[in-house]
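Down below are the structures I want you to see.
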Structure 1
Amino acid sequence: MNNATPASLGYRMPAEWEPHAGTWFSWPRPEGISFPGKYDTVPPVYAELIKHLVTVEDVHINVWHAEMEAWVRGLLTGLGVPLARVRFHHFPSYEPWCRDHGPIFVVREQDGRRERAVVDWGYNAWGGKYPPFDLDDAVPQHVAKLRGLPLFSPGIVMEGGSLEVNGRGTLLTTEACLLNPNRNPHLTKAQIEQSLRDHLGVTNILWLGDGIVGDDTDGHVDDLTRFVDPTTVVTVVEEDPQDENHAPLKENLERLRTMRDQDGQLLRVVTLPMPGRMEHDGQRLPASYANFYIANGIVLVPTYRDPRDAAALEILQREFPDRRVVGVDSTELIWGLGSFHCISQQEPA
């Protein structure tokens, strides 16, 4: 048995802006719990995202079986999505949050060519909140087998949305999520950091504090702060001091302004607004412009029918000068407590 870690073998987790072979989704089920009473409004949002993505890369969709595949094919075709670059896989999952249950790909350069592997973190539906989750937890194993790639299983719980990397050795995460006792109560902060180094090839781990209100993941970083290039992050701020997100986001901003990359260089920090307060049935929703997805040549940004949408898109277009920034209405999707980054997972080329 090979006990070598990905990092010891030269693997690293690439940044999201590095070239993609494709994007993975796990299609939501009508009987799932993510969109109670609002399922019918969600597939058109997926269709809109996929319509943009197929212009730049392949799209892979996990479904339960042939019947579900046929239904999704028909829906996408009916909404004008060309299917030439869409691939379906009968890899069932209870819920659609592929960022968190999907494969984390790592890469290395070997003899002049790029090799890939899959890291299969444990998945427990954000601390056992939404059982069952055994099928979701198995998705990375299916994908590794499909691709014929080495599979590394760290043996600890970790979600893709809780990790943000610049591809050069620096990783951003949050104390609220990774140190929550509902994930890995048997591990210390130092042990968690060592696992991240061993499996993602990072050397520099930066910790933010709390997440935004309404986020049932216990504070995923992909709702807060994202790398847009190796030395620059965008981070959301709430200007209204009366809003409950104001203080934790201000504290995260203050931390970021003292943080350095793997080479000791201070990060460049750009602020993004937060959309106005969104609720459904009295529940605060975790709407954030930071939950964008970077694909080949484009950036898909969630919008919320909010006056601040335009400012967020303008800031992100400025930070991604070589990509087309596209706003897509995420108002229906956010009812499931996640947006575009939460439902997608990149496969590097």
Structure 2
Amino acid sequence: MEPLKLLEKLSNARGVAGNETAVRRIIRQAIQDHVDEVRVDNLGNLLAVKRPAPEQSGAGEPRRVMVAAHMDEVGFMVLHVQSDGTLKFRTIGGIDSRIVLSKTVRIGDDDIPGIIGVKPVHLMERREARKVLDIKDLVIDIGAASSSDAQKHVSPGDYVTFDAQFSQTGNLVKNKAFDDRAGCAVLATLLATLHADDYPFELHAAFTVQEELGLRGARVAAFDINPDVAFVLEATIADDLPKDKDVSSTTEIGKGPAITLMDRRLFADRRLVNLLVTTAEEHDIPYQFKQPGLGGTDAGAIHLAQEGIPSAVVSVPCRYLHSPASLLSPEDFTHTIELMTHALQRLPDAWTHTEETQSR
């Protein structure tokens, strides 16, 4: 499947953390003819292995490379049904309560439509209108007349996603869940396009679960795979719109894939960072560095597994992350695929275990 079409299909799918089944099904169908082994572990991670050609096997270092992207998206869960038929709910993952007012949502396996409701501004006291309302002050309205009416369609524990569909906005594309369906689409494309004679190592792909709840799937997958090195593919914040102060943006749309130097959970391995930078420059691929110290990814759990796993992160810049209307550049997305394709092919020659090349 063409990469952007795969991104469309994946981002349209509903898969809140802990309920990634629909996303996993799409990915498995996309990759199963391009890998030597595919399985689902006890936590729900989709794990695939692509082995090198026999004449390549055993040459170079490292011998086992993990590339990870998480399947889950942020969303909500129904807590209980009120007597008037509206639903109290909680967030799953980091969602800014300022963006949820009056948004349309889909609930449960039957995709029940709903609207996140709040008291009309005409009925609010002045102090209420001036503050950001907490999620606990909001409800989901499904048009039910009573609790019994609502419970014919929904139940406590039902997952809730933003109601959004992939579309074009100028030169950009828009949808929910680009974090991290963009990374999943990049990884699935790598599995489909890399050939066994392109690399002398086992390529282990990990499509992980529950990243938005604390990197849970990645921790399990990394312990299981125990790779020599790891790359994480993500979507990351692009706060590149005009600001009152001259402050560097985290990343900028249109400037290429973002390479992490450090974030709140990881110091990226400098050998892998150097590989990514050198590869981008040799192949005229635009790239940028993500502003250090911000955010966190599955690499935060992966690099601490077993005896420690050298890790790096490559991200697609994305505006309005964790919202129903995220924006990304198809060119940045394509350049991320190109960068990772060439970096994996160059990895054995560029890798060395000498301490001198790993200075931080």
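Quick note: the coordinates plus some simple rules give every number you see, no bench work behind them. Everything numeric here is computed off the predicted structure, so don't read it as measured data. Cβ atoms are built from the backbone, for glycine too; each structure is taken alone.
Some notes on this structure:
- Label whose coordinates, when distance in nm of label points 7 Å out along Cα→Cβ at positions 10 and 314 is calculated, return 1.3 (choices 1, 2): 2
- Comparison across structures 1, 2 (criterion: distance in nm of label points 7 Å out along Cα→Cβ at positions 162 and 194) gives the highest value for 2.
- With Cα extents along the principal axes in Å derived as 69, 48, 38, matching label from 1, 2: 2
- Structures 1, 2, by distance in nm of label points 7 Å out along Cα→Cβ at positions 18 and 114: label with the highest value: 2
- Top of 1, 2 by mean count of other Cβ atoms within 10 Å over residues 90-97, largest first: 1
- Computed 20.2 for mean count of other Cβ atoms within 10 Å over residues 74-81 - originating structure among 1, 2: 2
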